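Following are the structures in question.
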Structure P
């Protein structure tokens, strides 16, 4: 006998690799850049037909020396980002058009390069990689084997082994 089961099915997969150059301006005359951190990474997705768009932001913190390497300071900059996943779709019979996605971060936004452009500007190269799995409800057919005898035996065993007077026969301690 065949049964129809409604399940969440993986209908598409995609990958998005982002590379961005950001220029951060500072007020002091920079002697040299000392370090860069990327924090507060947030994102969300939006489906637009058969494409999945990723939108988000992160904060860049640059630590630098100035005043002939006598003092240091940190400058902050919030950077928005976006991109569209290249999704490979499978042909699957689905129930409706409602799409759910799950994003996996393969490489968090990371500063891969930092250079001093002039006395007031630092250029940062930032790279990140994301994967997306896209799910939809679909119907699958499952072949089942029915054994009616087992259910009847189970019912008979329960009736024979259950003491209906269990609570009334219980001794008080």
Structure Q
């Protein structure tokens, strides 16, 4: 992609793409995300009757041992309503146990049930297989650079203004 000789504005210092190139890069990133979902859709979703958000919740709880819904939302970037639906479905299917925190009545702890642990152990290797396939041919320095970029992008998307509103959502509102 060609460099843009004009200085970037709107907190985009260091960006050397014009707007059309940025849009193309965004669409490539969306394609990457969609392609990453294929092994889940083909190998896990129908076989285990689990949605992507339920899978992400199950895998996060399995990795942490015990957590709360808002922590899963923070870690995964999945919105609270989708997490709530996934919690309800996983609980209905006996895959997680929801327990009220005795010290904070508003907080509910999530942990895997025996069925959830069984499913976690079945699906966990698939996650490693996908990660190894995706990153296995990259050099260590490429992976380190990519990890830095991913963290910077997440930080930018997670930024909030002084009122706790998402800066990303505010700045990307459609014109009315």
Structure R
């Protein structure tokens, strides 16, 4: 079992294709590519933390349709576009765990959040995995320990969750 992070897919959003210069002709190509890339990496027993912004205007049918086609255990840390629904609602759509707040693994010094948290931006060995800013630059100076995993920054696929300041390899579970 491995642990991954994935952020800001914004399934079904035409505006995100335009605003973030995503290389897709339409939402159907984008959705198909995001699901394909995800399933090429995530295996049945893997865990993937979704760092928010699943889709605009989420309906239970649309979310369930997407999640049911994606592998592994899916844990959501709610983003700004996910907060119009409750944790219970997201669980009913197919997420295995849902958090309405950032989570911190004190043993491995990893902070998972939707938005970058400047107060942890230059505080080694703490690493702040986040999304939210997509292709934008940081708007605060000390961001060396922040890792933007918005899909535009990761080749539209999940990335392995590791702390580069800790040499041992391990699995993460919250």
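From P, Q, R, which structure was helix-only ellipticity at 222 nm (-39500 (n - 2.57) for each DSSP H run of 4 or more, over all residues; to 500) = -6000 calculated on? The read-out was computed on structure R.
Supply the structure label, taken from P, Q, R, corresponding to mean projected area of the Cα convex hull in nm² with the calculated value 22.3. So the calculation was done on P. Looking just at relative contact order in percent (Cα under 8 Å, 6 or more apart), which of the labels P, Q, R belongs to the structure with the highest value? Once relative contact order in percent (Cα under 8 Å, 6 or more apart) is worked out for each structure, P has the highest.
Here, each number is a calculation from the coordinates, and none is a lab measurement. The structure presented is a predicted model; accordingly, all values stated were derived computationally and were not measured.
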